[in-house]
Structure I
C-alpha cells in the first residue's frame, strides 16, 4: 500500500525513526530534491522525443539523457541522506565527474561574453528551469545546516553549472541562438 495515514496530521518519519513536521527545513529540502528530479524527468522526456523525431537524424541527445538520469540517481541518494539514511555519497568523485562533463561541454561552446536569457528550445528551457531549482536546493542545503548536506554542497554547486552548459549545448545543437 502506498498510503500509511501517518502523515495525515502534518508529520512524517525520517529514516532514523524521528518524527518531524512536514514543514521542517529537512523535509523542505527533500521536497526540493524531488521537484528537481521531476523537472529533470521532464527534460529527459523532451530530449527523448527529439531522439524519436525526424530531427534525430541530425542530433542525438542520448548522452544528455544518460547524464540526466545519473543526476536523478544522485538526487535520490542525496534526498535519502538528508532523511537520515546511511547511504554514502562520494562528493569528491561525483564533483570530479560533473566537472569533466562541464569541461567537455565548454570545449563545444563559444565562450560567454554576456549574460544569456534562459530559454530557447523547449528542452533547453526546461533544463534552465532545473538549473534554477538546483541553485535553490544549494541555498536550502546551507540553511538546513546539516553536516551531511554541507559536505554535498560542491556537488550541488557544480550541478547547476552542468545544467547551464547542457542547456546551452542543446540550444546549439537545435540551432537556437543565445
Structure II
C-alpha cells in the first residue's frame, strides 16, 4: 500500500477526540507528523508513512482491543454512511446480505487505499474469510482491532449482527479475518 484515503484518518482523529484521547494522541505522535496530520482533508490521499505514524501513535495510547474495535466501528459507520452509503443504500432496501459487501470488497478497497489488496473466500452461506496483502499497518495491534471493527460495522449495513475475528492467512496474505453474520 502506498496511500490511504484521508477520510479514514479524519474519522479516526474525530473518534479519538470525542473519547478524550486527542491530547495524549498528539503527545505520542512524533512532532514532524503533527502539522501534516492536522492538515489532512478527507478527500485527499495520505502517504502510507504518515498513516502508519498515525496508527503507531494510536497504538501508543494503549487502548484496550475492545475500545480500538469500537473506534474502528465508529469509523466504519462514517464510511458506510458517506463513502459506501450511496453504493449500497438501494441494495440494503432490496434485502441483500453481507455478501453484497464481501463480494465487492476487492473492487471497493482501491477507493480507500492505493496499493495492497484483499481476497475474499466464501466459507459458508453466512461466513467469509478476507485475506489482506501489503498493508504494513496490520503489524500494529491497534490498527488490527480498529480495522476489524470498521469492517464489522460496514457488514452490519446488511444484517442484524456481524462478527469479525482474526484468523490465519491461508493464501499467503499478511493477515486475515473471518466474518460471520445473522
Structure III
C-alpha cells in the first residue's frame, strides 16, 4: 500500500530509510515527546533507523499493521501521519507529529484531512480514531477541525514513564 498524496504545501508519501536525518531533526523535541505516548526525548538517529526499518517493512505485507505517511516539505520529512492498528475495511488508529518549524500553518490539519479521506475512500474504513492527552489542546483542535467527535475520557488508560495517565478518545465514522 504505497499511496502518495500531493498537495500545494506538502507531499504525503511512504516513509523511507533515507528519512532518518530529517526525521531526527524534526521529531527530537521535548514537546512532541511530552504530548505522545511512545516518542522518547532525546530522539536519536538510532531511534529513527529502528522505527523506519520496522515501518518500511510493513509496505511489503498484504495486510500491514500500520500505514505511515511522511509529510514531505522541501524534500525533507517534516512530520508523520500514521494509520496504526489497521483492520481492513473496519478501523484504524491515527497518530501524528509535526516538527516545530512547521506548526501553526494548518499543515497537520490538512495532512490529517487527506489521510482520513484516503482511509474512508480508498481503504474503505468505517472508523478512524485517535487518542490525545487531556492537556493537548493543539492536537484536539486538529481533530475537531477534521470533524472528529470526542467520545470520552479513558481514566488511567496508559502508562508513561511509570505514571498512569488519562486518554481522550476521538473518532470519525463513515
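When Rg and Dmax of the Cα atoms in Å is calculated, the result is 15.2, 42; to which of the structures I, II, III does this value belong? Of the structures listed, the value fits III.
Looking across I, II, III, the calculation of Kirkwood radius over Cα pairs in Å, for residues 65-128 alone that yields 14.2 traces back to I. Of the structures labelled I, II, III, one was used to calculate mean count of other Cβ atoms within 10 Å over residues 1-8, giving 20.5. Name it. Traced to structure II.
Can you spot which of I, II, III the value -23000 was calculated from, given it is helix-only ellipticity at 222 nm (-39500 (n - 2.57) for each DSSP H run of 4 or more, over all residues; to 500)?
On the way: I: -23000; II: -16500; III: -9000.
That value comes from structure I.
Each reported figure results from applying straightforward, stated rules to the coordinates on display, with no laboratory input. Not measured: the values here are computed from a predicted model. Cβ atoms are built from the backbone, for glycine too; each structure is taken alone.
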